[in-house]
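Below you'll find a set of structures to go through.
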Structure I
Amino acid sequence: MTNENKINVLIDGRNFTVVGNGSEEYVQNLASYVDGKIKEMTSKNNKLSASMAATLAALNITDEFYRTSIELKSLKNESKAPMEEYDTLVSKLDEAKTTIEELEKKCNIYKDELLDTKRENERLNKKVEKHNQALLMKEKELQDSQNMIKKLQDKIFDNQIELIEIKKELEEALKSYDNERNIFSKEEA
């Protein structure tokens, strides 16, 4: 058994009983659409008979149907290419995902290497800082040593001058002593 519904509709002021398996709402919408088209024809030309208005409405509805069918075929044809390319696109998408995963792995490796490099850089910077501090201490020690050497050189110089002066005094004292000795020797003679 088929589930056919009997639905009463009003088209162009006349009652019709439509038998079909569509819902009542659907059939009422169809009848309303046809009724609207017939009214559209009679509003454009009030001299048309009911059958002529119905025929022209049917012609206009058929035109809409035909254009819609052509558009549907065109859309189906347009949709075929993407649907046929679907498998290729899925394959390319899978390849792209694989490439992305590989790049992410490489990126993670590079991130790890970068972190290791940063740690090594920090370690080397600390080592350089220690060496710089040691260098500063050695430079200070060197400066202190140079200052001490300068002081000692100045002291040696002062001592040498003092030694020269003492030698001169000694020589003068020896000359004086020799002179006095010579004077005593001459007096004895």
Structure II
Amino acid sequence: MKALSVEEILSLQEYERQRAYTRSHMQDLRRLRRLELGDSCVVIFENRETVRFQVQEMLRVEQSDSPERVALELSCFNLLIPGPNELSATLILRIPEYRDVDNTLRRMQGLTKDCIAMHVGEDRIPARFDVEDESLLCTGDVFYIHFAFTEAQIAAFSNPAVPVSLRSCHKHCTAEVAIEGETRSSLLKDLL
């Protein structure tokens, strides 16, 4: 998928006119692309449409749509758009109460060390995190992850007879969720 350009981002006025429809559509899309890994993690798969929405909302909050500001936002958010043969996602650690942030981050240390993976049939596709584990305690509760597929894995992903799942093997987050139906179809569009 190609990165978003400044010209693809609506002005604040134009976005405000379309916002009600856009928000409704995006809630449906994000619900479809949201997977819960047990009680500890939520994974939301991103694409150009979800990233564009996030940029538009960020600009709305900041009340700024200058080309320079848009370019700055895109320089960060475009990193969420999957590359060729790739799925990308936002991984959010669930923190029940604000006062538990430090304890939760300490408990989840090691999560970035090969604990999250997509399974396509017999193939395991590990998540590539945007940070190294050593920075887990200071980066917060949101991570950006990518799954790089081979052509054979994409072909298997597109075959409904091949099971696909997202798994975590961290000691405080051991879970597996099947990826099927509309969710799988939506993610397959990102890979093709």
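Which one of I, II has relative contact order in percent (Cα under 8 Å, 6 or more apart), as calculated from the coordinates, equal to 9?
On the way: I: 9; II: 25.
The value was obtained from structure I.
Have a look at I, II and say which one yields 126 for volume of the Cα convex hull per residue in Å³, as calculated.
Considering all the candidates, the number was obtained from II.
When Rg/Rh (Cα atoms, Kirkwood Rh), for residues 106-145 alone is compared over structures I, II, which one is greatest?
The structure with the largest value is I.
Between structures I, II, where is FRET efficiency 1/(1 + (r/R0)^6) of positions 34 and 130 (r between Cβ atoms, R0 = 30 Å, to 0.05) highest? Walk me through the numbers before you get to the answer.
Working: I: 0.00; II: 0.95.
Once FRET efficiency 1/(1 + (r/R0)^6) of positions 34 and 130 (r between Cβ atoms, R0 = 30 Å, to 0.05) is worked out for each structure, II has the highest.
If you work out distance in nm of label points 7 Å out along Cα→Cβ at positions 82 and 170 for I, II, which one comes out largest?
Once distance in nm of label points 7 Å out along Cα→Cβ at positions 82 and 170 is worked out for each structure, I has the highest.
Identify the structure, out of I, II, from whose coordinates FRET efficiency 1/(1 + (r/R0)^6) of positions 50 and 114 (r between Cβ atoms, R0 = 30 Å, to 0.05) was calculated to give 0.00.
I
For the read-out helix-only ellipticity at 222 nm (-39500 (n - 2.57) for each DSSP H run of 4 or more, over all residues; to 500), a value of -12000 was computed from one structure; give its label from I, II.
Corresponding structure: II.
For distance in nm of label points 7 Å out along Cα→Cβ at positions 90 and 154, which of the structures I, II scores highest? All intermediate terms of the calculation are to be shown ahead of the outcome.
Numbers: I: 9.6; II: 2.6.
For this comparison of distance in nm of label points 7 Å out along Cα→Cβ at positions 90 and 154, the top structure is I.
Throughout, read-outs are computed from the coordinates displayed, never taken from laboratory work. These figures come from a predicted structure and were not determined experimentally. Cβ atoms are built from the backbone, for glycine too; each structure is taken alone.
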